[in-house]
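Nothing in this text is a laboratory measurement; each read-out follows from the coordinates by a stated rule. Owing to the predicted nature of the structure, the values given are computational and were not obtained by experimental measurement. Cβ atoms are built from the backbone, for glycine too; each structure is taken alone.
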Structure 1
Amino acid sequence: MKQFRNLIMFTLILTSAIVFTRCENNDNNVIDNSLVRLGASDKLGNYLTDKDGNALYFLSNDADGANNCTGGCAQAWTIFDITDLTQAQLGSGLAIGDFNSISTPNGNQLTYKGWPLYYYSPGGVRELTGLTTGDGIDGIWYVAKPDYAIMLANAQLVGADGKNYIVSATNEYSEGVGATIYFTDLTGRTLYAFKADSFNINKYTNTDAAHNAFWPIYETDKAQIPSIIDKTLFNTISVFGNIQVTYKGRPLYYFEPDLVTATGKFRASTKGVSIGSPGLWPIVFKDIPAAPSK
């Protein structure tokens, strides 16, 4: 009789353990069933993936919010889409308000904070789960991170005067046609420097709010920088009680009229490059010369 009771007790304990394990697995399955989630790596930190852990990517050419990957590009970088995505289908740390969908020649494509999302599929074969080998390719492809302080646009510079501009490695401007890779914030809003500034010294901003509103300083609580840019070249300075980001000692600004366009789209707008004279308010790019010491 005692042995029988012991057998029953053992069976109950074993059954409870199995049920508990199944519950844990069910909890994990809830997490695993999210269709978009955050993956992580020691090198890159958190980045967007699909439900299987495949990395998703941004393209600098898409700073305007459209899909600009066609032809051979579209074969190596396939679009990512989920129809009628809901908050319940997102992993922890992601918000449905940051996602949208656009129409492309290859079908609908999901966007995150205005950037179309892609898989890396070299030779038509999707990159393996857990890899981020597409990051940094051609200086225009980056894993889709939720917290970039800086992003890179690859587009034609068009001033407020309606003219096309190109910029040399020495930061000299001339009229011309051709894409330039330059800094924006995560929303695709262009970042500028002021030619008169010196190293980590803002010489434009003062106590006049109306004056400052035309060229507001760039402030951010984000920390992530695209992998091809040396993050140690960024710093912050205090400007009348506000914190302004600098790059190579150049304080960074927005141009307020970039927000006012005929189409209502401010992404990748570069009106500021022609204000005053071309080069007085240059866009900021990776290899821009450092600010002068005086």
Structure 2
Amino acid sequence: MTYKYSKVAIFYNERKASASMWNDRVSAILRRKGVTFSSIPCYEHSEWKEDADLVISIGGDGTVLHAARDLSGLDIPLLPLNAGSLGFLSTLQAEEFEGRFDDIFNGRFVANARSLLTAHVERAGQIVQGPVMALNDCIVRAMTPRAIKIDADIDGVFAKPYLCDGLIVATPSGSTAYALAASGPIIYPSMQALLLVPICPHTLTQRPLVLPGSMTIRITPDFSTALELRRPVFSVDGQVNYPMEEGDEAVVRMGDDKVNLLLPPEYNYFNVLSGKLKWGE
């Protein structure tokens, strides 16, 4: 039988026993169906995606974030199978894969483009870290949970200093992650928007901002408040972390690349909010 996808890369979190188990089971299903595949551990991968026309991630949302960064700029859809706990970004539970195999491989699932951030750290006008992509968010925060002063420049306009535990720049996809826990709004995933959210601000007047996706945000921690215990860190999707030095600026904007999540035809975002985050209950 001829399938829409003939070469599959399974990207799984080898640090989770459930993900390793489902990697074995999904591999067995693909082998039985005659689909060519490779299986790559999340934390040990190298150049794995070039020969794939479909990537299946097995794990939780963190595995999806790993895969999304690797797939940026490549027209390869990503099918997330949840073998973790919340799995907000996952379109299917791992145990549903075999029952939906025909729908997936005969092209009845729909590609849904998700925006990615592109970010880097500048020092004296030179890029010293990055650029790196992010599906959820980029954050400047202290190494320990202490307030620091952070300056934010939005498209060349100084937006007043923040005194807070950190500053989040999130995509619409990331609006339901750390930004939501920091009292930010939920943004529908297809919108071209940026979300700027202070973490535990020491004022009642600095609230989250929803900004046009065309804007560039430059974030500069004030080292006069950043003693050794408060040393600033630039964090990407909570997985890539760069210690910052005095004078460093984190520069974040919406990237041109997107990642295509493969969704079932009956996918409904509001049902996901209700089922995963107990929206309205």
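Distance in nm of label points 7 Å out along Cα→Cβ at positions 54 and 158 computed as 5.4: which structure among 1, 2? Kindly include the intermediate steps, with their values, before the conclusion.
Values: 1: 3.4; 2: 5.4.
Going label by label, the one that fits is 2.
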Quick check on the output: 0.30 is FRET efficiency 1/(1 + (r/R0)^6) of positions 150 and 270 (r between Cβ atoms, R0 = 30 Å, to 0.05), derived from one of 1, 2. Which one produced it? 2
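Consider the structures 1, 2: one of them gives -0.50, -1.23 for log10 I(q)/I(0) by the Debye sum over Cα atoms at q = 0.19, 0.32 Å⁻¹, for residues 166-213 alone as calculated from the coordinates. Say which. Walk me through the numbers on the way to the answer.
Numbers: 1: -0.91, -1.15; 2: -0.50, -1.23.
That value comes from structure 2.
Using the calculated result 64, 42, 33 for Cα extents along the principal axes in Å, pick out the matching structure from 1, 2. Walk me through the numbers on the way to the answer.
Numbers: 1: 98, 47, 31; 2: 64, 42, 33.
This figure was derived from 2.
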If you rank structures 1, 2 by percent of Cα pairs over 21 Å apart, for residues 62-141 alone, the highest one is 2
